[in-house]
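Trainee: Once you scroll down, you'll see the structures, which are given as structure tokens.
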Structure I
């Protein structure tokens, strides 16, 4: 593909040879001749001089390379990747080894792979792809352009919107973790009678669980992106365009408003609200509401700027303690000399 064609497809300004033939895209350190790379973070600018790539997506042009000048090089790099690679899509049709209930409604142009199971009264929209071993339980309702990889499950009566992607092993609508202790100490299982609702344009990565509610619903709102190995407890709300990174756990009835970022291994106690635009740093433990736009860290989590000062001081605590003891000793010695004179 010529560099000029890529520039036109991405809407970037081209500086350099428009006839350069580009065969693929790669990161700056791995890119070779014939490939397009990118620079998104200015701190990596010195590496531009060492790259062997033929062209670069960049915010400000450099003289040593053909450049596609972009206001968002990282985004345009992602778009360029899509020009060169699209995952294989199986052909439309129902594989003879699939099990599709006679009461299920299957939209046009769907592909249902071997050993996939579509239960009674399921409604599946157009252009869906169910890879092998996907299971849609009874009464599930799913929109158009659904993509479910092997071993993904949508449980009974749950609802999924348009353009949703479930990676391998995702469980939508598994039972919430609800038990009541009986007089003899045994745990009585509380029926999880609610559902899980996944809105449009959501992607959920591998081995993540989004539990159904005890009553009512668990909801993941439009555009949210949830990483692998995340646990979303019953009756939680994940807001629009949230980013939730791997190994995060949300206890029941956690509400996350829009544009929130939870970094890896964040833990949230239940029945709290993380307000719009908040950022929670990795391995933080959230025990109460988080204000809009706040950046918090630590366990228990508190303001990130204070946490940075605290964590900087932490390795020096033994030295500070020694200094404090020495000062205390000197003060006591001084006091012992001053008191007799004062009397």
Structure II
């Protein structure tokens, strides 16, 4: 099978969505399929809208010899009209990989009204869907009034192949010293690092340390805002910025931490929660989005209302002072991780869905 894939930038970008696309590409190539990547430059939303008329992408896709075309839904502003031009000119089906809808994110209502209009026209222009969660599927069904030809294939959490056992997680939780809190994600407002900082300053300083892993240049204005908050509260000695880590470095950081706290305002899935569980880290996340599909609040993590720093502070204080509770939740996190499908299993279900789409 010959598969096309439309993305912004390149497949090596370090985000959960690009990881998902990359794992899918690797899987179908491993079984002998060809993949052709059509990469568009990453620009502003208004300029992406112009891609429907000026990018030359339509000509490339019309002439491409493909069995199926995949499109990362992130590219919807560049494709919502272009796909209609392709109708009747190509024989292959168009399948959208939907990580989460832009209009699901927390922002002023008028902006999401615009994004929802564009996304609806895009979603209505494709033949099938690959969803990363049931939450994402329901969000798309709400916009369209229903969906046909779809598969839900949740991301795996086993990329780093954690070998932590429940007893290992318990032992680490009972070690003396401050609670080692880990934040993993690009420094952008949606990830809510500012809310986590606001929570931590409500907890006695001798009880915690925070490591921040993620790109510091995704939103430099926001990064400066975070640094200003840290300086204002005088907690610079408590917080370490480690930048982007991969492979063995990331595995070591997981294994050295006690709890993952990424209280995002919205996650279409939240791969980091699952990855952390594989290393024995209970997760603190928000009730918005799909984190509830991963975390059972009170057993292997906590779900808090978006922006509720007080609740986050309460849970961090509890875990820092009640190490038996932390040990119990850490072991539960490992056991929950083991029940989740692997990347291999999830991507195999996507490949089977694509086989059906091209028959």
Structure III
């Protein structure tokens, strides 16, 4: 495939536009028919992302097993992946708290609009369906395509950044980048999407179950689910956020160090420790024939356009809408 990174950046831009159009359309539909609820909006948004990717694979007659690798991994690797998932949680919480100095908790705000939705539907869609679609696209199709430029570590960072930006809000940007980075590192370590799927599904499912537990406590107290976001916003003062972030900093640092050790254990069990050593830019290594081949660029015009569109949605959309509504 010629110019793989250019094609991947173009695909990302197409996915982004598709997602925005579908999201706007679905939200307009929900505003007219409120009984539709939030779950169809989430499902439609995920399909708007994954379908362009699958169409791309069909149009270019790509080998599905190469672009969506589901190679079987060792049982110990799965166990270490679950441990790694637990160990990165403190850093995820830390980034989430810090980001709330700039923007409210988006995930909590979304959950406050799920009143009347069955618990099974929430776990199935947010905990399972969403992560599967996103892993197929970002750690499967996009990451595989970008890697064909020959710049593997740059592809890990770039796809993680695109994943973070794709959420189009400052609250989720930081920890989504972290999840994207760790997931891509797992794919590169194992040659399979299975560990990254496990990590992403576990994180989303845990957060859904945590929110359901909070909902249960609110019901016992005679309060509504819709009160969750407002209650959280009232206590999330800058001083409280900074205090909480400071409290989390030490355990997050300690857990991150342990996560690196666990990741190294995965590399050893999968026999890819030397491979990772060869792709990291800050390690000394002997040049191989493969590494001496010319490498293509990661950035392209469509990639810059995709990032610019995400930044517009994050920083300027609300101001533009307010200007026209004045």
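Here, each number is a calculation from the coordinates, and none is a lab measurement. Computed from a predicted structure; not experimentally measured.
Trainee: Work out which structure the value -5500 belongs to, where helix-only ellipticity at 222 nm (-39500 (n - 2.57) for each DSSP H run of 4 or more, over all residues; to 500) was derived from one of I, II, III.
Mentor: So the calculation was done on I.
Trainee: Out of I, II, III, choose the structure whose coordinates give log10 I(q)/I(0) by the Debye sum over Cα atoms at q = 0.08, 0.13 Å⁻¹, for residues 27-210 alone equal to -0.26, -0.70 when calculated.
Mentor: III
Trainee: Out of I, II, III, which has the highest value for relative contact order in percent (Cα under 8 Å, 6 or more apart)?
Mentor: If we compare relative contact order in percent (Cα under 8 Å, 6 or more apart) over I, II, III, the biggest value is for III.
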